Structure I
Amino acid sequence: MAIKSILAVVNGTELSRPALSAAFVVARDLSAHLDVLHVRGDPRDAVPILGEGVSGTLVEEIMDVAEKESRERAARARAIYDEVCKKYDLPVIERPAPGRASVAWIEDTGREEEIVSRRGRLTGLIVLPRPMPESDVGTTMTLNTSLFETARPVLVVPPNYDGDPIGSKIAISWNGSKEAARAIAGATVFIERAREVTVVTAVGETPAAPEVPEMLTYLGWFGVQASTHNLPLTGRIEGEVLFKDCIQIGANMVVMGAYTRNRLRQMILGGVTRYALDNATVPLLMAH
């Protein structure tokens, strides 16, 4: 399915710059419109639940500090946007003008994950940075909300992204799950444009899954002649094996379902999704 609109989030930190650059590249290459969203925190959310006897002066001081930090972060976010916008030189358009790449800046106030969830349901693709150890908790919350609450594909961009075209060589992580099927549907426009597509499977992982030949036939209806790559189940962390092999075959995008197993189990015991979000060095197109 064609992607006509894209939503990217910039939070004012340098970690959001690579993802914003990737969003501009995708919008340019797909002739799509890009909405760049910055969410200002509501100062009222900074006020903790206080017991009786706490002075109004203290509450005002807390809110003043929160408002100052919100203004400073918004200024940094706008500066990053202006710099990247200048680099890619997309026309700034706020009303629909289908058929050409464009961009618009949007500011909203509230909780970032809630606003991204609402706006994300009415866009073709959400672009977010891969959370890092130094990221604030909001980055992870926004990513998880986007995956679980929007029903949209999410492009997760690693911090090492350098502005190259995305998706010329695609690896599809196929385990037969509905989440993987949704990711493939969301990635169709990239898959059709790719020079090389490889379907990567783990031998014996999901006996009841549709077989790889069926997947190759499905992709063939889109004019895609995909190759296959089988991962041996060696006992190592599955995600580590998957991404090592994806790098070896030269993939610059991995298409995969997110949390195809129980989410709590993955958070506690690990899993492919968790490994990907902690370690991937190429963009991930994910869906739940």
Structure II
Amino acid sequence: MELLDSVAPRGIFLSIMKIDSHHHLWAINETDYVWMTEDHAKIRRDFLPEHAASHFQAAGIDGSVVVQARQMIEETEWLLGLAEANDWMRGVVGWVPLKENAGEPFLECFAAHPKLRGVRHVVHDEPDDDFILRGDFNEGITRLANYGLVYDILIFEKHLSQTIRFVDRHPEQVFVVDHVAKPVIRKETFDEVWAKHIRELAKRERVSCKLSGMVTEVRDDAWDVDLLRPYFQTVLEAFSPERLMFGSDWPVCLLRSEYAAWVACVEELVSELSEHEKAAFWGQNAARIYGV
């Protein structure tokens, strides 16, 4: 916010930079995307930079952070190559084998690339609900701060209590929670267990959160902004506008929402924020946290 205040006095309309802090790209094949089932038929096709760029341009998105969808070194290499060729891809959250030799020598190799800004592991697909507390995995996490890399936390609500303990092991590490930690969203009930734990996690000031991936956690046949509003208000109050950022989870979001519809939903959710808070949410936070 200091940067924002230095270039425009309060009360003056600000041109807001928009960064999509969470989207994916893939060239589909039969072996690398084992997480796709029959339920993912709509997105089982190529999603490449040219496909993303058209949606971003229409929605007024200025840049993005692209996030790994495969747990293999080749994924990180591929995404970095795409980012080199596309200036609007401001940063990459890749994957390295953190539980093997603490991620070395891959961290040293990839961290030299200016667009590698973070790493991620698909924790919520691990059969062990306590995977995030494994000693070998945590040894890899201890190396990230040395390279100035963010760690993206991908979990379900059921992993939040373990995640709080995990974050407390790494007082120097910057963390970002993907998809508001995937609560169970239903019309008839509010996920109070999720709310309790996400508020507790947010007390750690080095943890930020992406407002992304919510529509695919809705268990009902339909969703609307009012269904999602209590979850937005919870993370807004917990993390504040200074540690919350926009993300689309495109193309996964297409399972429940077109890109433009998600952007419109988020615009309504944040409509009551101040201009400075909107600027932080839409782009300033992602730029600061990921260093892009």
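Ranked by distance in nm of label points 7 Å out along Cα→Cβ at positions 98 and 250, which of I, II sits at the highest value?
Comparing I, II by distance in nm of label points 7 Å out along Cα→Cβ at positions 98 and 250, the maximum is at I.
For mean count of other Cβ atoms within 10 Å over residues 34-41, which of I, II scores largest? Don't skip to the end; give the middle numbers.
Values: I: 23.2; II: 10.1.
Sorting by mean count of other Cβ atoms within 10 Å over residues 34-41 in descending order puts I first.
Please state which of the structures I, II yields 2.6 when distance in nm of label points 7 Å out along Cα→Cβ at positions 90 and 258 is computed from it.
Working through the options, I get structure II.
Quick check on the output: -10000 is helix-only ellipticity at 222 nm (-39500 (n - 2.57) for each DSSP H run of 4 or more, over all residues; to 500), derived from one of I, II. Which one produced it? List each step's numbers first, then the result.
Details: I: -13000; II: -10000.
The correct label is II.
Which one of I, II has percent of Cα pairs over 37 Å apart, as calculated from the coordinates, equal to 18?
I
Out of I, II, choose the structure whose coordinates give distance in nm of label points 7 Å out along Cα→Cβ at positions 178 and 226 equal to 3.2 when calculated.
Derived from II, not from the others.
Any read-out appearing in this document is the output of simple, stated calculations on the displayed coordinates, not a laboratory observation. Note that the coordinates shown come from a computational prediction; the quantities given were computed from them, not determined experimentally. Cβ atoms are built from the backbone, for glycine too; each structure is taken alone.
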